[in-house]
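Pasting the structures here.
Just so you know, all these numbers are worked out from the coordinates, no wet-lab data involved. What you see is a predicted model; the values in this text were computed from it and never measured. Cβ atoms are built from the backbone, for glycine too; each structure is taken alone.
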Structure P
Amino acid sequence: MKEAIKIRDLHKGFGRIKAVDGINFAVEQGEIFGFLGPNGAGKTTTARMITGVLEPDQGDIELAGYNLKDNFVEARLRIGVVPEAANAYQELTALENLKFMAKMYGLSGKDINNKAVELLTRLGLKERINDKVKGYSKGMTQRVILGMALINDPEILFLDEPTRGLDVQSTRIMHEIIQDLNHGGNTIFITTHNIQEANQLCNSIAIINKGKIAAIDSPENLKDTFKELQTVEICLEDMDYPDPENFQYISQAIKEGNKMKYYTDDPDRAVKELIGLIGNKKIVGLNILEPDLEDVFVELTGGELNNGS
């Protein structure tokens, strides 16, 4: 399949700090690609280089077949970017914001108005198209910003934390829009701290840690790689749980609310061992859980998924 984004031997340093240290990866045309990383891992630096905001110290970036260094304008015209800190002009209407952005891209003609109206309708803003953005909710404003990024018909769309700060309903709407755009042929590159979001939306995920790619694969394949992260989740009525040091088939235990999660690579033996140690205590709930993407992330990076670059 054709590659929409191709990264080769990308480096970026700030003084003695190597923010990005020789990474390589590709994003296939038509996929939703997630890019995850803990604080200071190089995630934001990488995204800024790919979108042309930062110049790399070394390496090549290709966007839609165009080398970003050699054909900067052609490459940039084929992408749309929604940075996390982006905002629409509050004193303009949604329609005026999109038409203004069209002019920034050098687009003109009578069709621009029709195109902006069509986009805003697709984004569920038809009834508020001529209202000033300052009266919009955060979720509605985020959709206007997305429309501004789409006005030039980009082949590749970059979204930085597209649902941060949105309520559940607005997040669901944004997810539906992202999936619809992808079904329409857009390649979508998402940086997010929402692991559930990445698992739900993305065909492939790259995890960057300490400036290097720690893993890249589909969410399911990543989880299958770490079978030792399977857990036995149990809830006891008296919440008096056995010490994990007494187990042969459990590597660690983590208390979550009134439940305990026991990590194991052999759930069958772990459950039998657990039942034996529990004795006559009343079991309120017992589940065997496959590894989730958060487990994989923590295993690969040694830390929680926090906000940052």
Structure Q
Amino acid sequence: MQRRRFLKILAAGSGSLSFSKLQAAGLQAVHWKGYAFGAVGRFTLYTDKPESAKALLEACFKEIQRLERVFSLYDHRSEICQLNRCGRLENPDPAWFPLLNAIDRAHALTNGTFDPTIQTLWQCYSRHYLQHPESTNNPAPDILKAALDACGWEKLRYDKGAIQMSQPTTQISLNGIAQGYITDRVSEILKSEGYSHVLVELGETRALGPHPQQRPWRLAIPSAEQTDSIHTIAELDQRALATSAANGSSLSKDSAVSHLIDPRNGIPAPQWKSVSVLADSATEADALSTGLSFATLVELDAIRARRSDLEIITQT
């Protein structure tokens, strides 16, 4: 399952690995561009030691590749694919545990609308529309019910020794949070080396410090109606941004069936055309932008009241 992100970066350009001068601050911009989880990823950092930064960015890319071998559904050898095949994963990579704990928190905050065990249900819709490409009808109710019965975050148990599904048909997808987690992981590597003017874009976006021109990084959130026009400008400084859009991908030929499926009832009908979340971590922003796609205005207002540190931007 792929989700197109509706973000346009209002910043310097990027290349495979390129350099440019920021005369005002006396720093050199180092840009890296590659692929992560099937999507284009970019790093932009400003430094007075570009050769050291180049080596560090290559190390970051290797970490991305390592985490893909853990969390990617596109690599049948990955740990998540092993878990989905066998229902149990022995001696999981340590990277699982901060991610699973973040899922617990997001699941609780969204009242269950963020739930990675949606994979069986998503496969049900995907298989149906692949087999019936001209159809405008959803899968039969009994088939949907069986898929929905496989969902439920409570069906997954984990400790440091193993991750276990309590039901054999349950499968998970981390596509609603893994990109945010990897964005944070790369950001923390760069932060630990002392970089303080960095923008990391790996499906989700996180800024370490301000732009070197001593302003926030500015990102445009395009309109969900017209993707070539801007809905609003978000400013990032030590913050992260993620966006989920109902029209980012669709399962049916007529685009009426969104890739976003409510895990509570199995219906692919988000409340909002687009949800953007600004948070301290890309992991949380990613998960919440997905889960809150199904939240009512009353539910969103309740979350805003509880979490003043979050900024939630919706489009109807």
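Identify the structure, out of P, Q, from whose coordinates distance in nm of label points 7 Å out along Cα→Cβ at positions 84 and 260 was calculated to give 2.1. Source structure: Q.
Among the shown structures P, Q, from which was the value 16.2 of Kirkwood radius over Cα pairs in Å, for residues 52-171 alone calculated? Clearly, the read-out refers to Q. Once distance in nm of label points 7 Å out along Cα→Cβ at positions 148 and 228 is computed for every structure in P, Q, the highest value turns out to be that of P.
Can you rank P, Q by mean count of other Cβ atoms within 10 Å over residues 140-147 and just name the one with the largest value? Looking at the calculated values, the largest one is P.
Set P, Q, criterion volume of the Cα convex hull per residue in Å³: the highest-scoring structure is P.
Comparing distance in nm of label points 7 Å out along Cα→Cβ at positions 108 and 244 across structures P, Q, the highest figure comes from P.
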